[in-house]
Structure P
Amino acid sequence: MLDHSLAVACGSLAVALAFWGTAVQYWRIRLRGIDGVSLATWTLFILMGAFWITYGVVERSAVIVLGSLLVWPLQAAIVVRLRPWHSLAVVARSVGFAALLCVAPTVVWGWSAGVLGTGVAMVLNRTPQIAALVRHRHAGGVSAAMWSINVVGAALWVIYYQQARLWAALASTGLAGLASLAIALLTRWRHAQAESSAPVAVSLAQA
């Protein structure tokens, strides 16, 4: 039996967390710069948001619509700070990627296929960020708090979709949540490395 109040509560809290987490990332970038922040990841966030807004309209779910609509301005502000006009090839690849995995399956097989495609896209759109964190020791622009909030938000969305019986959305969000967890853990590791190496750098400078 569906618990409508539980679904709405979890969905509403997920929306609030998404806004808060994106705001944390935005202010971190303003304060510490864009080092380690992936343009491909944030471009795809905007594109995926457009898809989820449309899906929410189709499913007549204000919660799903608000989940992406409210964070769109902050995501756009982050993308602007990443100077996408200097990396138009990355933006073009992101658009093609979203069209191939999200739009095309929806047109050919329906919304469930498209939503599953977004699950794959949401995992793959986090891959550049994961790769950047693996390759580079510095991750000053990446917020571990934002990605941790993203993980909690994904768990809340899973509950919402389970209550709403939207199984494709549940699977997609669960996969994306696991990828966000990987980024959160890697970011915390890199920040810990940076903090542990700072006293060494100070000692060498004073020697």
Structure Q
Amino acid sequence: MQITLHNAGKRYNYEWIFRNLDLQLRSDICYAILGPNGSGKSTLLQCISTYKLLSEGKIAFETEGRPVNYYPGLVAIAAPYLELIEEFTMKELFQFQEAFSSFQRGVLYDDFISITGLARHQHKVLKLFSSGMKQRVKLALAVLRDTPVLLLDEPTTNLDTDGVRWYQELMTRHLRGRIVVIGSNDEREYTFCSTQIQMRDYKK
């Protein structure tokens, strides 16, 4: 899988968030999008996911040299601004997600529960979870999905020290063969990324 952005730019009204961005994202590489709050990291991730459209330029998806159209099973994303369905239990949420796109081979509900470390809370509705527990669920749902592209925005938001270690271990086990892009200003979130993209390089 390859994602190519050519002369990409995004603006709101008259303010350019980023501009003149040329970028190729390839499988088996983890990218870190860096910059302070408000620099456009989240906006760029949303454009890569096609949740938001570019104001100028193009984005193209290719696999084995052939163009492919974006489809829901292509990208998994976790971000602070994306909400869980809080009336669901973890099993109901897992089954809901599974109806739209599959999880990685061999990952069943029991595996999902074990990986999150939240087995004793599995019968509660999510609105009773702490913010850190919800973040674990968000990350597990995205990372364990069987998608060629994984996008994470500030992934350790609301995680304590043990939660950050859990996130790092989760990532090292489930990155192979994917394009991984992480928007961050916290080094603990992207220590395993080999390529860094500085948003300040794409300001008008």
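Quick note: the coordinates plus some simple rules give every number you see, no bench work behind them. Predicted model, so just to flag it, every value in this text is computed and none were measured. Cβ atoms are built from the backbone, for glycine too; each structure is taken alone.
Structural remarks
- If you line up P, Q by Rg/Rh (Cα atoms, Kirkwood Rh), the top spot, with the largest value, goes to P.
- If helix-only ellipticity at 222 nm (-39500 (n - 2.57) for each DSSP H run of 4 or more, over all residues; to 500) is computed and equals -27000, the structure in P, Q: P
- Comparing mean count of other Cβ atoms within 10 Å over residues 8-15 across structures P, Q, the highest figure comes from P.
- Sorting P, Q by Kirkwood radius over Cα pairs in Å, for residues 24-95 alone from high to low puts Q first, with the largest value.
- For log10 I(q)/I(0) by the Debye sum over Cα atoms at q = 0.17, 0.21, 0.26, 0.29 Å⁻¹, for residues 88-143 alone computed as -0.63, -0.80, -0.96, -1.05, the structure of P, Q it came from: P
- Among P, Q, structure where relative contact order in percent (Cα under 8 Å, 6 or more apart) as derived comes to 31: P
- Comparing distance in nm of label points 7 Å out along Cα→Cβ at positions 120 and 160 across structures P, Q, the highest figure comes from P.
- With volume of the Cα convex hull per residue in Å³, for residues 112-167 alone computed over the structures P, Q, the top value is the one for Q, the highest of the group.
- Structure (P, Q) behind the derived value 3.3 of distance in nm of label points 7 Å out along Cα→Cβ at positions 64 and 184: Q
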